[in-house]
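In C-alpha cells below, several structures.
Bear in mind these aren't lab numbers, they're just calculated from the coordinates by the rules spelled out. As the structure is a prediction and not an experimental result, all values here were calculated from the model. Cβ atoms are built from the backbone, for glycine too; each structure is taken alone.
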Structure 1
Amino acid sequence: MDTDVIVVGAGPTGLMLACELALAGVRTRILERRTEPQRDSRALSLHPRSVELMDQRGLLDRFLPLGRTVPGWHFAGLRTQLDFSTLDSRHGYTLFLAQARTEAILEQRAHELGVEISRGHETLGVRQDGDGAEVEVRGPGGGTETVRGLYTVGCDGGRSVVRHAAGIDFPGTDETLTGVLGDFKVVCPQPGALDAARARGVIVAPLEGGLTRFVYLDPERMRVPAREPVTLEEFRTSLTRITGSDFGVAEPRWLSRFGNATRLAESYRSGRVLLAGDAAHIHFPAAGQGLNTGLQDAVNLGWKLAAVVGGWAPPGLLDSYDGERRPVGRSVTENTEVQTLLAELTLVAQYQRPAAALRKLFDQLLTMAEVNRRLADQVSALGTRYPPPDPGTDPLVGRRMPDVGLTAAGTGATRVYELLARGRFVLLTLSGAPTPREAVAAGWESRVTALAVDRHDEHAELDGVTEVLVRPDGHVAWATRTPDDGARGDERARALAAWAGTPS
C-alpha cells in the first residue's frame, strides 16, 4: 500500500480529517487539484461547536488571535438574532474568520503531524476492491499515476469526482435561485449608508486586508444561473437598484454567484470509499453552516476510520459514521431550505405582503427564549445528539460532553476538553473513588485515558453520574449512575469493548 488513507481535497474538511487520522498514527496523503492554497474565502465563520473541536485538539490558541468573536448570529436574515452567548459552552460565540485562514492553520497542523499534501494532483477516478481503494491521478507535469490506500475519502466538494466514481447517488433539488457576493478594495459610502444597506437585506462585512464584502439577492437577477460570471457593472447596478447606491465599489478582488441547489448523498460510505463535507451535502449558504458541518463530519469520521485501519474497531463502528452524520446533513439542508424560502418569498412581488408578515412572525418567535435557543442549538451544532445504541441508555449518551472543570489526583486542575487533545477515549470516575487501573490496563491503555476526578463546575445533567466514557470526538459513549464500583465494573467492560474494541 502507498498509504493507509487517501483524502481527496485540501479544503477545511479534508485537512481536518487528515489531521485527525495522523493524530491517531494513520499514514495519510491528501490529493489536491489546485497548485496553491485557495486565496478567496467563501465561508467566514467558525460556529460554537467547531470552536469547541479546535479547543479539544489544543488548536484554539492558533485561531482566536486571528478572528473576531460575535455572540449573535442571523437566521434567514431576520432582525432578531440567534443568541449563542446563552448556550451551554465556554465558546458561546461565532468566530468571524476567513476560510483561507482556517485552511492555513489546519494545513500547518497537518504538516506537523506528517501528512503528505500533494498539490497539483487532479483525481480522475477511483476504483476499489476487497483490500483497498486506488485513485488515478494526473500530476503537475500532466502524467498519470495510480495511488493505492486502504480507504479513500472524498472531500472534493459538491461536484465530487470520488462520489461519482463510487456510484453514490446525490438526490435533491436543482438550483432555482442565486445570490451574488463581491470583495472590494475600494468602498466609498456616505455616513450611515452601509447600515441602510444592511436594513435592505444586503450583508456587508469587513474583511482583513482592507476588503469589504457585499452579499445580496437581486429580485431582478436572482434566476440567473450560477455559472454566469458576475461583472462589476452588474454588481453596481444591482446594489443601486436594491439600496439606491453603489457605494463606490471598485477594484474587486473576487466576484462570485452562488445558488441554492440542495442535495444529500444517498450514503456517506460505499465499501472503502467515504464522503465528507460538500461531497456529501450541498445547500444555500444560509447561516454559514456548510464549512462547520464539514469539520464536524471530519472529526466524527477520523477516529472511527483510524480504528479500522488500526485493527481494533468494534463491529459496525465505521458504519456509524453514516448513521450519525447523515441525519445531521439532512437537518442542515432542511433548515437552509427554510431560510432560503423566507428570503426568496420576500423578493417575489406577489408574495411580498404575506412574506413580510411571515418574516415578522418568525422574528417575534425568535424573541422567545425557548425558540431562540432551539434554533441556536441547531445552527451552532451544540445541540447535536447522536442516537444511543440502546434505548435504555443514560440520557447523556450521544450528547456532547460538557467541558467541565476537573481536579484529578496527581495532575491538578484540568478540563474535559484538555484531556481530549490526543484524540483518545477519556474514562472519568466522577464519584471520587479511584478508577480501577486494571479496567484500562487490560488492553485498552493505548486507546483510553482513565482518571478519577472531582468536578467543580455546575452541570445539572451530570448530577448522579458516577462514571462516563467520552469518545475522541467529545460525545458521550457511555455513562452510569451506579454508585457501587463492583456493580458497574461489568457495565464498564461492556462499554469499553463496544466502543474501544477488543482489548489487545
Structure 2
Amino acid sequence: MANDSQGGDQAFSPESSGKGLALPGLVIGLLTGLAAYGIVEYWIDGRDDNPLAVAVLFFTITASAAYLLLAESGRFLRPAIGACAIAVILFGPDYFIFSTISGDETRLTPFPVIFWMATRGLAAYLMVTLVKAAQESGAPPAYSPVFFHGVTIPLIAGGAKLFAALALVLLFAWARLLKELDVTFFNKLFQEPWFILPFLGAIGGLSIALMRGLQSLLGALRFVLLLLARILMVITAVFTLTLLIVFAVNGVGLVFDRPYPSAWMMGLALLGMLIFNGVYQNGEGRPPPLWLRLPTLITLIGFPVYAGLAFYAFSLRIDAYGLTPPRIAGIAINGLIAAYSIVCLAGLLTEVNWRSKRWMPLVGSLNTAMAALWVAVLVLIASPVVNPWAMSAKSQYALLAHERIAAEDFDFGYLRFRLGDYGEKALDKLLTLEGHPQAIEIRDGVQRARSAESYWSYKHPVELFEPEVLPLNPQGADTGPDTPDEEPSGG
C-alpha cells in the first residue's frame, strides 16, 4: 500500500517502541490499584452519596492509563503533564454527572450517565492521540502522527485488556486448583479487595507496557485493519450508490417509515467515516488506484445525505415532542457528522486536480481539527453548560406553554419522573399559565403526575370501580334467574 510505508513503523518506532517501560508500568499500575482500593474502602464504601470520591477514582485511573500510553523511555515529566491535563478535563463532567444523579429521590433519566460512560473512553482516546502526536511533531500536531497513534492506541488498549483478563483467569484457575487440594488460603486471598485491586492495576500497567513493546505485532495488526478498510470501502460504495438511487426513485419517505431513522443514518455515516480514514491513512501518499479512488468518492457523496436525513428526522421529533436527553445527544453527534461532511466536501473539491501528487491534502489537517471538536462536544454535553436534564425540562415546558401540543397529549409524568427537580420546576411553571386556553387541563395533568407513585403508574392508571350494592331478599330466598331486575347473588 502506498500510504502504509509513510504512516507505518519507520516514522515513529523510535518513540513508540515502549522499551524500558515494563517496570515503570508495573509500579504505576500497582500504585494506581492501591489508590483505587483506598478510595473505595475508606471514601466510597458505606456511603450512598459521594460523587467527589467517584470522580477522584476515575481521575486516578484515567491519569495513570494516559501516562502509560504517553510516556517514553527517558522522558517521564512531559507525559505526566499531558496525562494530568487529560484527567482534569474529564474530571469536570465526571463530577457533574455523578453529583447530579446522586441521592435517592432524584428521579432522573439515566441516559446522560449511560451516554457519558459510553463516550468518555472515546474522549480520552482522542485526547491521548492528540497529545501523543503533539509530543512528537509539536503543537498543533501534524496529521501523520495523529493517524499513526489513532490506529495504534486502540490496539495497545485492546491487547492490554486481553492480557489482564488472561492473567485474572489464570490466577483464579490456580486458586481453584489449590482449593481442590485443600489449600484455601489463596482462594480467600484473591477475593480480598486489598489484594485484587492492586493486582489488577499492576497487571494492567504491565500489559500496556508490554503491548507497546510488541511493535511487530502492532504493525501487522495495523496492516490488517488498513487492508480491511480498503475492502470494505468498495462494499460501502456499492451500498451508498444503491441507496442514493433508491432515494432518487422512491423518495426518502421510506427512511422515516422505519423506527429510529436518525440512528440508522448516523450509524451509516460513522461507519463510512471510519472506513474512509482507513483508506485515506496518513494523507502523505499519492492517490490510490482508480478501483479504490472512485468508491471513496461515492462514499463521500453519501455523507451530506446521511447527515441531512438524520437532521430532518430529529427536527420532526423535536418539533412534535420537544427535547429529551437522548435527542440532545443525538443532535450533538449529528452535528459532528454534519461537520465531517464539510471535511468530505473539502476532499471532493481537491479532486478537481485529479493528477495531484498528494491525495486530498485538506483532509489531514481538518481531521485533526475534527478530533479536537469531538472532544469539546462530548465534554460539553456532560457539563453544566448544556445540562441535558435542565435543557429538556425547558423544552418540554415551552412545548406546552406555546401551544405546540395539546394538554391531553402531553407527558406530564416525564417531567416528574425523568427530569427530577428540573421537571418539578417546569411543572410549577405550568401551574402559573392562567391565560393558557387549556389551563384547567394543564392543572389536571400536573395533579395526576404528582399523585402517581411512579412513572409506570402514571402511564398505566388503575381505574377504581365501586362494587355494585345489590338489594337483598328480606326472606333470604332465591328469586331465581328469571327475575329481570336482579342477578344471581352467587354469580
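Where does the value 1.35 come from, among 1, 2, when Cα Rg over 2.2 N^0.38 Å, for residues 70-157 alone is the thing being computed? Write down the numbers at each step before the final one.
Values: 1: 1.68; 2: 1.35.
It traces back to 2.
Hey, Cα extents along the principal axes in Å, for residues 110-237 alone derived from one of 1, 2 reads 64, 38, 26; which structure? Walk me through the numbers on the way to the answer.
Numbers: 1: 64, 38, 26; 2: 60, 33, 33.
Considering all the candidates, the number was obtained from 1.
When FRET efficiency 1/(1 + (r/R0)^6) of positions 174 and 230 (r between Cβ atoms, R0 = 25 Å, to 0.05) is calculated for each of the structures 1, 2, which structure yields the highest value? Working shown, then result.
Working: 1: 0.80; 2: 0.05.
Structure 1 gives the largest value of FRET efficiency 1/(1 + (r/R0)^6) of positions 174 and 230 (r between Cβ atoms, R0 = 25 Å, to 0.05) among 1, 2.
Using FRET efficiency 1/(1 + (r/R0)^6) of positions 22 and 454 (r between Cβ atoms, R0 = 30 Å, to 0.05), single out the structure from 1, 2 with the greatest value. If you can, show how the numbers build up before the last one.
Numbers: 1: 0.30; 2: 0.05.
Checked 1, 2; max of FRET efficiency 1/(1 + (r/R0)^6) of positions 22 and 454 (r between Cβ atoms, R0 = 30 Å, to 0.05) sits with 1.
As an exercise: FRET efficiency 1/(1 + (r/R0)^6) of positions 118 and 374 (r between Cβ atoms, R0 = 30 Å, to 0.05), calculated from one structure in 1, 2, equals 0.10. Which structure is it?
Values: 1: 0.10; 2: 1.00.
Derived from the structure labelled 1.
When distance in nm of label points 7 Å out along Cα→Cβ at positions 198 and 222 is computed for each of 1, 2, which one produces 3.7? Intermediate values should be presented prior to the final figure.
Values: 1: 2.1; 2: 3.7.
Derived from 2, not from the others.
If mean projected area of the Cα convex hull in nm² computes to 38.7, which of 1, 2 did it come from? Before the final figure, lay out each step's value.
Values: 1: 24.6; 2: 38.7.
Value 38.7 for mean projected area of the Cα convex hull in nm² corresponds to 2 out of 1, 2.
Of the structures labelled 1, 2, which one yields -24500 when helix-only ellipticity at 222 nm (-39500 (n - 2.57) for each DSSP H run of 4 or more, over all residues; to 500) is computed from its coordinates?
Numbers: 1: -10000; 2: -24500.
The correct label is 2.
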